[in-house]
Each structure stands twice: as C-alpha cells, then as structure tokens.
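The data blocks that follow each hold one structure.
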Structure 1
Amino acid sequence: MTTTDPSASFGGKPLKGQDPRVRPALVEGENESFATVTEAVAKVSEVPVPSTNKAWIVGFAISLSLLGMLGLLLVHLITTGVGVWGNNNPVYWGWPIVNFVFWVGIGHAGTLISAVLFLTRQNWRTGVNRAAEAMTIFAVVCAGMFPGVHIGRVWVAYWLFPLPNQMEMWPNFRSPLLWDVFAVSTYASVSLLFWYMGMIPDLATLRDRAVNTPRKIAYGIAALGWSGSSRHWHRYERAYLLLAALATPLVLSVHSVVSFDFAVSQVPGWHTTIFPPYFVAGAIFSGFAMVLTLMVPARQFFGLKHIITMNHIDVMCRILMATGMLVGYAYAIEFFIAWYGGVQYETFAFVNRAFGNYWWAYWIMVSCNVIFPQIFWSKKLRRNLWVVMLVSITTNIGMWFERFVITVTSLSRDFVPSSWGYFSPTWVDMCMFLGSFGLFFTLFLLFLRFLPTVAIAEVKTVMPQAHAHGHDSHGSSDSHAPSGAPIGGGSAAPASKQDA
C-alpha cells in the first residue's frame, strides 16, 4: 500500500512491521473483506427480536419509560397552562428555550461529519457519519417540541407560519423567532433527505439479505428500487455531492440564526456580535460530545470495534478538545468586550454571571467545557474509553449550563433593579427535560436496531480491497472488486458466495 491509499488517511502510529509512511487502515483486521463488513453491520438489524441484545432491551425500556412520562407531562401542560413551569417575570424564557437551543446544538455534528468532512475528503468519517446523521434528525425533533409548547396555546401554533387566514394576521418577518422557524425547518428537511438518501444502497443490501417476506417488503419499499447499476451509482454520487454542498452552509447558518434570538435584542449580556460564531463553535463542540457518548457504547455492544476503531475515537477527541478551546476563547472575549465597551450594564451582566446568584452554574459551565477537555492532550487518555465517556457526558452537561447561563442570568438581572427576579425550575421543567432524552434515545435505539448503523457502502470504498494496490499490504485474498460489482453496494453482483 502507498501513502495515496484512501484507507490510509488517518492518524496513529504504524503497526509493527508496517511501512512508517503509511497510516493504519480505517477498518481493522487482517481478514476483513467486503463480505465481513456487510455481515458485521447487517447482522445487527437481522437478529430475531427474541435474541435482541440485552443491553439494548434495558436501554429501550428506560427510554420508553421516560418518553411515556414526557407524554403525560405534555398533556398536563396543555390542560393546565404554562404556569406549571418555573417561568416568571422577568424570566419569561426558562428551561424550554434553554432545552431548545441545547438540542439544536446537539444536531450540528451530524451535518458537519456528513457534509463538510465529505467535501474535504476526510475518509475517517465513513465509520460514524450514519449514526451522526441520525442523531441530527432526532435532536431536531426534540428541539422542535419545546418552542411548540412554549407558546402556551399549542392549538394555534400554525400562527407561526405565514399562512393566509381570515384574520389578516401575518408573522413579523423582522423577528428572529420567525427566522428560527425557517432555519430549523430547512435544516431538518435537508438533514432528513441527506440521511435517507445515503442509506438507500444499504437498505437495498438488507432487502436482498432478508429471509422473510415482511422484511423484504419493508426494506424493498425503503430502497426505492435500487439495483446497484452503474447508472444508479452515478446518479447517487452526484446527488450526494450536491446535497453535501447544500448542507454545508447550514452548519454555519442554523445556529447563527438561533443566536440571533439573543443577539438582536437590547438585553445586557445578549447584545453582542460574537454570538453567531460562538454558538456555532459550541454547537459543534456539543454535537461531537454526543456522537462520542452514543458511539462508544454502540461499538461495544454491537460488535463494531473493527469499523468504529480507537483511531476514530482519537480523532473525535482531538476535535472535541479544539472546539472546547474555541468556546473557552469566546468566554474570555465576552468579558473583554464588556470591559472594552464601557457600558455599565454589560459589565455588570458578565460580573453577575461569574459572581452573582447563578455563580455555581457559570463555573460548572467553565469546568465542563474548558478545563475537563484539556486532558485529551494525552493520547493515552484519548484512548481510554471510560475517560472518553466521562468527558463527553460532562461536556454535554456543560453545554446545557452554557445555554442556561446565557438565557437566565441576563433576564433575571435587567436594566432596572426593581424588575429583578430569580428563576427556579419546577419538577415539571426537570421531568420534561428528562423526557426529551427519552424521546431522543427511543428514536436512536430503534435506528440502531432496525437500520444500518454504519454506512456499509461508504466504508467499503475506503478499504484496501477497493484499490488495486491494497492487496499486498493487507494480505487480503479479495483485493479487487469483481467485474461489474460496485464497491459500495450489496445489491449488484456479489463479491463472493459469502456476500451472496
């Protein structure tokens, strides 16, 4: 293998006896072939229901219980009113808006991994992009729920959209809240299309491997008649490239628009131009943390360690550390801007964040987002899965507190001391937030169980067997794809009897 092999595009020390100019392959194992990759990913979905992984059953039961609690609380909220929350005067935006911004941020890593890293030809993305895309969809579902119920009268939520009506009432297009509606809905639709289209070749593989009629019908309908022909592959690759190009601006635009909810106001602590890049960096930071939180257990329980390798974990930890430093820089610059601007209200807002009534939330945020990720300077700790899980979970805790600090501290201490107040969440606030995790994990666990977790077609394209020079380095007896068989799909000519 030479250094131009796409499978050798990632960090790490060379294996013993290996050419030091060559980096480790993306799929580990001496006898790995197209057939073994297909088998490893497809068997997760093909396991009979009675034989489902026990860890999955336990996780699904917990998630479903939390989802049921969320449903009951939504009924309680709608029938009783938003007074069941802790929102008050002046903190009209409480936990619902904090949770909305948190979940939108979680969904950012999916688009980054799928679109931006695809356009920059980062081949290591192939192991985790499918799960990251699914995470994006489910996080946006959780995010969209909170503004819908936050308005109080959910039965008139359609007033948010510019629909003709007999009252001649029209949304205010100068309001960033309306910009949010368009930005998040566009992000959700493009992400859903990108995720589903990328799965079509793999759904066809599951269709061809199905052993019972219901599965054949279900996967057959979802595969949209994919046959693996050259024409299908050509159109698929062109469409995927175009969607990646369309999705890339969304990485910057969506959370920038979300930040405008705060930045265009006159509230001290919000009225600052640093918010758009600050929010985007924070969103990527929290998104990668959630990808690690989800994929570390998934690779352990579903036998995907040779596809989602320690090198994947290592690279994502580096990105987590880098974005954590960007977020820390933004925290410092906020204080500098407040001091340099010379506005007493701004200065007070930031001093109050660090030393006022909510000082504990601020320092939890700084510790989790700035201090803890610095341990990833150590390669040994980047490859310790317990440490990785701990830091990724604390990062998500810290990013939630960041949104809490931004929202609540500024509203609770406005211009006039006579209007100051203190926000305390109720049990309904807390339980609805936990319930949103139930919704998220229920959807994600169903995805893990019934759909291809890893992009089979894309992983095959970065294996040595997909290239003429891959045979000698990896000792594989299957170094060339068979004539007429696309390297990415399982629905054209099979590579071997085992593939068939």
Structure 2
Amino acid sequence: MRKVIGSVVLAALLGAFMEAATQLPPEIMADRYLVEAERLMKEKEFKAALEAMEKIVALQKEHDLSLPAEFHFKYAQIAQSAGLLEAAIDAVNRYLVAAGRAGKFYREALELLDQAELKQAELLEEAEKKQAERIRAQEEADKHLAEALRLIGEKKYKDTVDVVNSILNLRRQHDLTLPNEVHFVVARAALSVNRFKLAKDAANQYLSVAGTSGKYYGDSQELLEEVRAKIREEARAKWLSPNEMVVIPGGRFQMGCLSGKSCGRDEKPVHEVRMASFGMSKYEVTYEEYDRFTAETGRARAEDKGWGRGRHPVINVSWEDAVAYTKWLSEKTGERYRLPSEAEWEYAARAGSTTKYSWGNEIGHNRANCDGCGSQWDNEKTAPVGSFSPNAWGLHDMHGNVWEWVGDCWNKRYKGAPTDGSAWETGNCESRVLRGGSWSNQPEFLRAAIRYWSSTGARYYSFGFRVARTLTP
C-alpha cells in the first residue's frame, strides 16, 4: 500500500516538474501572443486579435513586464479596426506619451488619433440625431395611441386601423418601446378587419404583460371571447359548412340481420335500439377536408394511390387518425364532432328501411361503388363523394365506396350491446368496427347490417370515415 501511495505522489511531482520545465517565460509568451495578434489582424479577425493583445496586458500585470511603446500603437490599430474607438484613442494616447515625438510611429499615431476622434464625433452626432428622431417618433406614437383609445371608447373600431398601422410603423422604424395598451389597441383593430389570429395574439400579449390589474383586462377578456366566437364561425364555414351535415331524427329501430338469412354470427342477436337525434355528415370525409387538417397539425398526409384527392373520400386512415380529425374539427368549430357509434351508423344507413340496402334487397345498377355494383369505378378505385343518389335521409355512399370507421370497440356478438345508441366502449378496444363495405367488396358486404373490424392503427386503401355531431339540446 505504501509503495502504491509513493508511486502516485512521485508521478504527481514529476508531472508538476515537467510542466514547470516546459512553461515559457512570460516575455516569450507575450511575444507569441503578439505574433498571433498580427496574424489575426492580417486575417481581419480583429476581435480575436484584440483578445490576443489582452492576454499580453494580463501577463504584463501579473509579471510586471515592461512593454515597448510600440505595443500600445499596435493595440490602438487593432482596436480601431475592431470598431472600439474609445479603446483605440486610449491606447494611441499611451503610445504618444511613452514614445513622444521621436517615436517610430509618431506621425501614424497622430493620424490614427485624428481618425478615431473624428469617427467618434460622427457616431456621437448620428446617435444624437437618432435619439432626437426617436423622441419625436415616441411623442407621435403616444398621440396616435391616445387617438386610437378614444376611437375604441366611441366603438369606432374600424377607424382605429389606420391609426394602429401608423403606431406600428413608427415602432418598426425607430425601435420604440410602447406602453402595454398598444397590444389591446392592435387586438381591437385586428378584430375589426377579421384578422382573428393577430387579434387573439395581441389580446393575449396584453393580458400577459398587464395582468389582472391592467386597465383593459376585462375588455381584453371580452375581446378574446368575441375572437373565439368569430374563429368558430369562420371555421364552421371553412372546414365543414352546416349544409354538409344532416340532422338524423330520433326514434327506434331493430339493429342487426333482419332477414335471418346469410347472416354472420356477429350480426346477431337482433335487438331494439332507442336513438336520440344527432348530426351525420352527408358525405364521407374527403381529401379536401382531411388535407387541411394534416396541413395545420403537421400530421402525415394520407396516401391516395394516385386516384385523386379533392372530393374523393380520404383513404389509408386509421381509427386513431379519424379520432384525431374529429377532435381537431371540434376545436376549430366549437361543435362536438366525433365518430358515429355503430348503432348511429346503421340507423342512418337504413334511413327507416328494413331491407339489405336502403333502397331494397337487390344491389341494382349504379347505385353504389363496389365489385358488381355497375358503376364506372367498380373494383378499381374510390368514386368522388356524392356520385350516387342519397338515401331517404339525405346521406350519400352509406353502402360501398369505403369502409367507414365508427367509435365502437369490437365485440363478436351483439349480446350486451348498448340499447341507447351510444358506442360500445367495452370488449376488444384495440380493434374498432368498420361499416358499409367498399369499392373492392362484393354486394353482400355492402348490406346495412354487415360488420367488419381492424386494429386502431391500421391504414388501408379501402378504409375511410365520416363524422357525427352531438346536437346541443
């Protein structure tokens, strides 16, 4: 143990000795830094060159070195190039005091001093001029702000727009610091010209800086509510207009395979369901609608297989994608959008009928898009939404085109299913139900009672969805 400790101590002493032996004298280190500074000066790295000169100054202070007068002249040159005029003037004065009129760089030092002082005077004059302009601009902005607040008090909101633009231009041109009230004024002016995002951001900015004690705290809160209402109103028209929704009347119906023939076990037992009124989208959600959602949220765009976007139903979307869309749509509009329950879907698809399809027991010709429906898109690709006649309740494409996700967890039979029209939230909830059949299925898979299922993350070129809306009482 003693040998080990001794070896460690010896190694430490030897390292310290070697370090001391290789340490250059401060005078030589100063010369090295001077060479480095001259090289950096040639490379126009003026601030780095000045840092090298500062290292020489530090050595001089630490070791009481005697620096030649020329050092100060060189320092002055570098400081002037770096734009540090005060440091340049101080250094060149040191040189002139130390070297006197006999100094090697006497003439150059006088010229450097003259240039530095002249430049400093010019900068000072420019700064004073800018400050005077800034003071005038500040006074003008204050007058505009007072005028804008007066107009707001008189509820002449649109008249504030030009005034606010003048304030903002002055702020940009002169880097003004404006009072908190300007954020409220901007918000009110922006709202008057339907610039809702700017209005919302400005109102929130006012509230964040002024707090609850702000003079316009209550007004800003009211303005934000007005903005949110306007945003919802705009979103309803932009993302899903009211005429795209159909109000489905409340009632009762028998759910499941009513014919008792060619039924799957999962379509039994037939049971009565009581339905409240709800909203259902007239069409399947289209690429036009879904692409807005992905563009705004950054979610991956749904692949279209080259069949077309626009008014084609969106495909290659999972149940999770569909749910995310309904949440986003609800936030955009202030309405309660969601996926329909399985009972709501079948009730809406039947539209009061008890037959295989809403129009009867035969598939007919060109009534839907499937493998054997007689349409131009059969077993090839999706059809644009609304290509076929609606059912009795005004809904299109409830049979065929794309399988439609609903909200329910998968259950193999209807035993224990909800009877109030709500989604079944127990069972295999890692898989969810799809209804309606698609462009690639034979007519038997388009029946109103047919059920299918897939995992919540599955995306397929025959999977799409439509939305339901909970109606406010």
Structure 3
Amino acid sequence: MSELLNENPRPFIEMAKLAYERKDYVKVCECLQSLIKLDSTKPEYFSGLAIAQKKLKKFDDAEINYLNALKIKSSFWEASYNLGLLLQEKGEVEQAIKFYNAAIESNPALYLAYYNLGNAYREKEMFSDAILYYSKAIDAKKDFSDAYYNLGVVYEHLFDFENALQNYEFAIKYEPNHIYAHWNKSLLLLLKGDYQNGFEEFEWRLLRKESVKRNFMKPKLTNLKITGKKVYVYCEQGLGDTIQFVRFLSDLKKLGGFLIFEVDPLLINLFSGLNYIDELVPRLSLDEPIVDYDYQISLLSLPKLFRATIGTIPSDTPYLQTDLNKMKHWNDELAVEYLKVGIAWAGNPNHSRDKMRSVSLNRFEKIAGINSLKLFSLQIGEASKEINEVNFDIKDLSSFGMNDFSDTAAVISNLDLVITVDTSVAHLAGAIGKETWLLLPYFPDWRWMLERTDTPWYPSLKLFRQPKPGDWDTVFQNVMDELKFMCHIEGACLSGRQGRRNDK
C-alpha cells in the first residue's frame, strides 16, 4: 500500500470513484485522504473529500475541506458552489450567497449557481432578487424547469397569480411530469374558480412525496359505469376535506354501485346516517382493504370524475344530520339567554400554512365584551390551552364529552353562530347548514377562491378576508361591526366583562 502511495495516485482515484458509485462514502474518504498525503496541492482532492464528508453528514469537516480547496485555488468554482450549497443547508444563507457569487465570478455560465442564489434570496424573502437570479438561471439554460417552477412560487408569494401560473406552465412545457408544477398549477386554477381544469391537474397531488401512498390491488375507477360494482372510496386528505367532499358520494351512488367508504374513525358516527353510503369502514391502516371491492378511488378525485364546475358542485345543505339525542344533551348544556357564538381560532399546527391562517384567542377579547353574547370554545388540540391564559368570558366545552365530530356537530346545531378560522370546524358547520363566519388570510386556501364573501360550497358561510397580508385587525373589526348589527347594539353596550376570568 505504501508503495502505491509513494509511486502512483491512480489506484486511489479509481478506488474512490468505484466507492462513490457504490455509495461507500467512508471508503471514498479513506482514498481521498491517502491522495492528500500523496499530494496536498490538488484542490480537487480536498473538494472530493468534502463531498463525501457531506454525504456522511460531517458538515463541519466538509466545510473545512472546501475551504482548504479554495486556499489552494481561489478560482476553483466547484468548491465555491458546493460550499454555498452546504452553508445554505446549514442555514447560513448570507455566507452561502457569498460563495455562489464566487462560483459565478469564476464560471459565469454556471446556471445552477444563479438558481441557488434565487433559492437563497427566496429563503430570505428578498423576492425581487430571487426573481432576478431565477431569470438569470433561465437565461443560461432555457429549459430549466425547476427555475421556472420556483419563479412561479415567488410570484405566488407576491400574489401575482398570472405570472405564477405562466411559470408553472413553462416548467411543465420543459418537464411534462414535473409533479409540483402541476400541483401548484392546480391550486391556482381552483383558486381562480376554474374547477374543471383545476381538478384535472389536482390528480398530481397523489404523486407528491408528502402524499399518503396506497397500493391497491384493484384498479382505479376512471369512469361512471359502476352499475352492480363495488366501489371503495378512501380519503387521503384531512378531516375538513373529507367533510367537504363527502357530498360527491350522493351523486356516485345514483349511478347504481355499492359504495364502501373508508374514513378516519373520528368521522364514523358523523357519517353513519348517510343513506348513500352502503358500508362505512374506519381507516385503521394503509394496507389492502379486507372488504371485497371492484374499483377504488380517492374521495378528492370524484370532482374530476364528474367534471365538476362551480355551477355543478352539489351545494344543497344541510347534507349532514346531527344525532337528536346528542342535540338534546347539548341544548341543556348550552342553555343561556345570550346569542350563542362558537369559536375556533387555530388549525392543525403541522399544516404548511398554519401561521397564515390561525390566530391567538386574544383576538376575540373585544367580541367577548359584547353584553348580549356568549362565547363557546370549539377549539381542540394544543391551542385550546389558551383558554386558561385569557381574561375574558369563554366557556370551555372540551370537558363536557366532545369525543368526536358527531358531538361537535350537535354542539354547533345548538349555537346561533360560528366564527372560525380555516379549520375543519368551518366545514362541519357549513355541512350542517349553520350560519358561519369564516376568517381568511389574504392568500386563502384554494376552495375559498378570491374576493368573494360567499362560497358555492356552503351557502351558510360568510367570508371575512384580510384586505392585505397579515391584516387581522381589519378582519376582526369587520366581525365586530357585523355582530353589533346582529345583536342590535351600539358601541356603548361594550361592558366591563372583559376583565372577568373565563369559566372552565
């Protein structure tokens, strides 16, 4: 071995290449360290070692060796570029920008450096700079689909939906199977109200890495010829989506098939009274269903199957019924002489847009100060603990037996009004026909579209939108004005109840 080391670097180079192909990065490091002992003036040895160390998640060692390579040859653009990638991954975006620029200075045609500069500036929310560098990447490589895609993402952040859509289409032109370009395009089309084309593109959601993967043994339903067939319908999205789209099962049942519907156990009791569902099964695993069926389809694929438009989506409400015994129980629990208002202020904290759509319970303090109104919490999860931190009157219902969505539906049925951010509560209240005021961020989820104060999905919903990004103050002021009108009160009726502790 020492003989080889003293005389010939080639065996180590070949061994390093072979080890890299086999993803044996430990062996790669050993070979490159031997090469460095043989000749420490080669920047490519240090750079190669850094690449392998990064693969092994030895980020600090990798950074040192990229810098060693650059000490030997400052114009070694490969080391500058890869060090930029490493630093950005470590969250050191400013330093990453410095090394991307150094790589470009040495190699002006390096389109990936322009692209990652765009990514860095997008991460810093410096969107004008991000647009500039994504555009430079495209100038250097006309068919760079990922650059078009990320340019679309930036334009979405700027609420320039036309330019966003155009760039998603360019990404698809150059990479027809670009999953996320199709996915984002679908959401924009739906947001704009183009449901027929939007739901066609919406099918790409199933190919995203975040999507729940199901490997069914039976074929997907692709047409409406189901007479005498058993159709297994499942939902791969959230609880609110399931409540919103369950309406399509009524139309599917009219085609003459036997419908088996797999749902989250929390929804079993809520859906048990739907006569167009022949068999209701709880989703306990993602394995092949144990029931017999001929075709399978996701619930959220039904609008595409029916070629749904805004004018043809089933909008008759209520389409969900509440349990009469539970309604009576909650009628007794909620017996007050005030206007009974149920509220929910936070959605799923794991949702990618949760920070945009959820608010603090403290936002409802002025509303709680209206004399002729009583607030009831419909909030579940971690956010419900905020009830213990506020100094205004709100009744916490979580300790009264709200075990599933059928209980929540019974509670809502006994209220006069629901005020909620974009959560499953909004869908549930809309599905049972309860008057509901939905509080929306400036850039809402696709189903609420743009500018409208109503929605074709739920006739009983009224939408209160932010007039500009982050402006919840105006939203809550508009809600206050509406509540004053509803309660036939004036500003003088605000009371000192704001200083009371909530009853638990």
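Tabulated values for the structure
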quantity	calculated
Source structure (of 1, 2, 3) for helix-only ellipticity at 222 nm (-39500 (n - 2.57) for each DSSP H run of 4 or more, over all residues; to 500), computed value -16500	2
Structure responsible for 1.08, with Rg/Rh (Cα atoms, Kirkwood Rh) calculated and labels 1, 2, 3 on offer	3
Which of 1, 2, 3 leads on mean count of other Cβ atoms within 10 Å over residues 34-41, largest value	1
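Every number in this text was worked out from the coordinates using simple rules, so none of it is lab data. None of these values were measured; they are calculated from a predicted model. Cβ atoms are built from the backbone, for glycine too; each structure is taken alone.
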